[in-house]
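Next up, some structures in structure tokens.
Every read-out reported here was derived from the displayed coordinates using simple, explicitly stated rules and does not represent laboratory data. From a predicted model like this one, the values you see are computed outputs, not experimental measurements. Cβ atoms are built from the backbone, for glycine too; each structure is taken alone.
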Structure I
Amino acid sequence: MEFNDNYGVYVCPHVFKKESPIFVSIRDPYGDWQFFCDDENCPENSKPHLVGAGHLTQADPTINELTCLKPGSFAQKIHANANWEYGDLE
């Protein structure tokens, strides 16, 4: 399964400005998608931007692997070329 290019997702400012690849994806309990850089403080200290998922999948096609995430779960990778690791939000 793949994201629809026009499907709206939230990204941190670093991902929005293409200053960082995506290292963390969260599907919150309401089903909304969030994509973050590797800065631990970014989710709490920055304002998210709404973008079409197609902008993300063009830069990193592995984002489409994340369509399997259920609400209340996350995926992360330790470096840009690593495989996604999955878990549940607490």
Structure II
Amino acid sequence: MKLFNRWFFKENKLIIEFCERNLNQFLTEDEIPKYESFFNEKNVQYKEYECQSKCKECKMAPYAVVNGEFITAATSSELLEKLKSQA
């Protein structure tokens, strides 16, 4: 059903939550404009939290929580590509 909704109901918001510390650790200056551009899309809503209590995961790799689903990647560029595929 989730796949069906993704195809036919694109107007649903993609709610992305980040840990501020995780972003500071893994996001590079070159990637900031790419992330900002993605965040400005009309169906994307994002929020940064000081801490999400996922310290073990936070230290290891960049991650985001997308509509309640935990998503991680090897690099912040790869994470952005995964986020875009969710939109």
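Taking -12000 as the value of helix-only ellipticity at 222 nm (-39500 (n - 2.57) for each DSSP H run of 4 or more, over all residues; to 500) derived from one of the structures shown (I, II), identify that structure. Kindly include the intermediate steps, with their values, before the conclusion.
Numbers: I: -3000; II: -12000.
The structure behind it is II.
Check the numbers for distance in nm of label points 7 Å out along Cα→Cβ at positions 34 and 50 across I, II and tell me which is largest.
Between I, II, the highest calculated value is found for II.
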